[in-house]
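FYI, it's all coordinate maths here, none of it is from the lab. All figures in this text were calculated on a predicted structure; none of them were measured in a lab. Cβ atoms are built from the backbone, for glycine too; each structure is taken alone.
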Structure 1
């Protein structure tokens, strides 16, 4: 009798005023399955490697975004196809990667990757790009935010790394975050798409500029540079927080204590963070570093009556973004519109997995992976423009490349 009563509850809801039952999404019934076809963007390289029909033995990861971050993993066959069945319909992260021995491409290890988000369909096509050589890259980002006992956002830092084999000068370069994050409760993704995915560049309201007249701040190959929100010893507040008193630069603000031994980076965007310590970003911010530019010369973009600047695409050196993906629990459903892309695919294709609050002491940052080492021991970091594969979560280590 109890079972019968329980079974009748869903049907009784049909007669409840104001309640409408919605049929489940069966646009991709599990018995049809999904074929994932993987190719290379570079058709000439694909032909040289014998992969014209598709990339063999590539690792494909699928994650239904409303579930805990425990991706299903399959591998492509000799024709570049992977087949999956019995997956629940819905919105998925789908990513693919493959590394190959150096003997096949220029004598050093290389890696390929691609990623996207979409409703699971009967066929999904991915086209992998190869890692980039050289450039100044974002090698680590630490949001911090405090400890289980206190909220404390002032210990954030960015780390940049010279991934090339020549000296790079930071003078006049820009560090900031662009329009774009995982979603919005107020505006649809379609409404924001022209600003998120602007092919002409990154639309940004808050960014800082490195000081210098041209060659005052060199970065040698293999050197890491730390930019602190506040360049002080935060461990004096709590022992789990980092000591940033020896940072290479700090963001300038009107309300923070200035470290006279650390060069300041003034805020030069059309917006200034109201806390007065410089821009405050999070894992889900689309962070960027760009070549030198005169802020006054940048095109103005207006959104919701606010002025933004467009950082031209040809000046953008690197972009990184991430989302909270906890392997032990599903994401908290706080956003109405979960967008397919946070930024144009030319800059970055899929957000990295972060679980910064999962370690319970707020010490987790995002590190760019080491792809290989040069004969003299210098680390070459992975740069696919796919943050999902380029970055890994680990304990913060400002100024040190460890992952």
Structure 2
């Protein structure tokens, strides 16, 4: 099975190189790995020269969402042990790397190379980490094999699967049973995942710790940095609606509902993928109402009468939710709902497409049952939600529900940290 997997990885590498001629995201994936080994070796060498004899802790995250799950643990380790350790963070996806490539608490940030046996061995040899943290779904068999050949302590955090996932189904269950069995410890988000993994590997250390994203969003709240131009623009607004990580479905609903909204309601729309030409088309269609954020930056007062601001810069969304009375979070119409905890921590009334995968996003189901969130299908549904949110008493109720929802679920980071602290002290 391992040989078949490796063959398919080579095929994947070939396909993504072909796709790079046609799609920008694939092109970024390929371009980001140009001169890869030279850049990695020189990066590690430079850090080692500045901090001789400091061992490495390596965090690997698939993309931005996984980074946010790992961030509380990264920051706790950095805060308590930065004088003793260097920190490396790798990403598989350009969307994570592009946003966090200048993250200040990491000594080195890089892409992960393709999971071939040669790449895995070479990467582990160059970095020579003493402790490794994989986040959520990151099971790269050849990397894990290379790590285990070196007998390096490595854990998986924020793991979450359901019974129908491929890793528990024949014949892949035998392959993944071996892949998962070598972890020094696995920390799951919930008891369901813990039980499933225990069935697969009864002798493994598998701990239900909770979801570190709750710690991440609380940390974001506590360290909130204002966006002054947005604050000026929304000042005096009756309601502020933030469309976060939106796709075409959410944008169509926002635009249709927006045509009927009074001028005292402001819309901030941050697309999941920023395509200037697409944003330009929206602005052209609604020229009297629209401004792009890069223009707003120059003179917020000049655009005070505009009621739609299109965000054309990455990395702002978690801060923009601070200003949201209502947050329409993208991905709910396709079953790939984006992070609803980011607006939840601020107490926003959360909306999303009602076609989201309820088993995959339990926080959305739980929050809907508590009344802090609502699945919608049409612009009319959005209009009704806006009417509800127009009542001060309703907004206060939602704010209380959603903030409490987050606060009651924090603590996963501390539990994981305490577990690995003895291993850290050994180095």
Structure 3
């Protein structure tokens, strides 16, 4: 891939995504496979005025060795220096940039129960730092290919060809090309989100009903006054940023404890370095009460039982089948992309900023209004070409939101 395009992408991640401000610190999480591209992002962050940039490196093969050889007790600890780093990010309100490139099968063979117990213990410790940054921090999740990921997406190609094709696909989703200014394109994209969100918010729906021929038959209630959001967001410090690159979703957080029926997955879920596929989840009184999967059922069960909130919904997201990512017909095995090709739900924590005036409320008050809390948040795809979604207002009016997998409003 041409370095000029990669430089353009790196700048978009920093300027459009995180919107790094002069004097801010930046923390980047990236895989060692992408050291060269990460260096471009670091350079662009400094050009944007970052006071310092820290890179936290990841490597699936080393992580796998840790899970294999360390005791559960050791894996469940967060060292004092790690907590000090988290506290520094809180104190400085560091911009957060995540560059995804992990192998969808990178942790295959790891003891699932051991991994989940360790992650659960660690997240209980680190959650307090995440909570302190809620709404204050600019952050962005973007992606860059690794050989293993590219070969999973394009299995019939040589590794070098697969990586190039994945680069081309990624750049197309984020408006990076020779003849386009990604900043202008993202501004247009965000304007379209604002228009659609206004329509949904004006209806003030009480509940939504989803149906597809594959077995999805599901009702979910909304939090009164909770906003639909999409595209960029405004931090509590008044800085506009785009948390996902790419993004095609309009989302909200539903009412905790109020969901009924069954949803059926329509894309594989890459979760913690393994694949869960062809699965369904049944909800009663807002909680997942049963589930099954052709592949990864144990992992699915562990995912839904990490804590009390892991069995409940934290997000509803609407994505038309006509979205550019969906129409590319590429299965990415990566939630950042696959969730933007399909309507999806997320189990786990919801988003405080969907509540009007959340900045003047405590997290306890926000959760009391119905926003779910958990140590996890995992999206899974349920959109289908025949999916219908109907919205019902408080006075019983029925509105078609989606017909045949696409927007009807």
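Some observations on this one:
- Among candidates 1, 2, 3, the computation of Cα Rg over 2.2 N^0.38 Å, for residues 254-341 alone that gave 1.08 used structure 2.
- Structure responsible for 0.00, with FRET efficiency 1/(1 + (r/R0)^6) of positions 118 and 302 (r between Cβ atoms, R0 = 30 Å, to 0.05) calculated and labels 1, 2, 3 on offer: 2
- Calculating distance in nm of label points 7 Å out along Cα→Cβ at positions 46 and 374 for structures 1, 2, 3 picks out 2 as the one with the greatest value.
- Which entry (1, 2, 3) yields the derived value -2000 for helix-only ellipticity at 222 nm (-39500 (n - 2.57) for each DSSP H run of 4 or more, over all residues; to 500): 1
- Answer label among 1, 2, 3 for the case where log10 I(q)/I(0) by the Debye sum over Cα atoms at q = 0.15, 0.19 Å⁻¹, for residues 54-157 alone, calculated from the coordinates, equals -0.82, -1.16: 3
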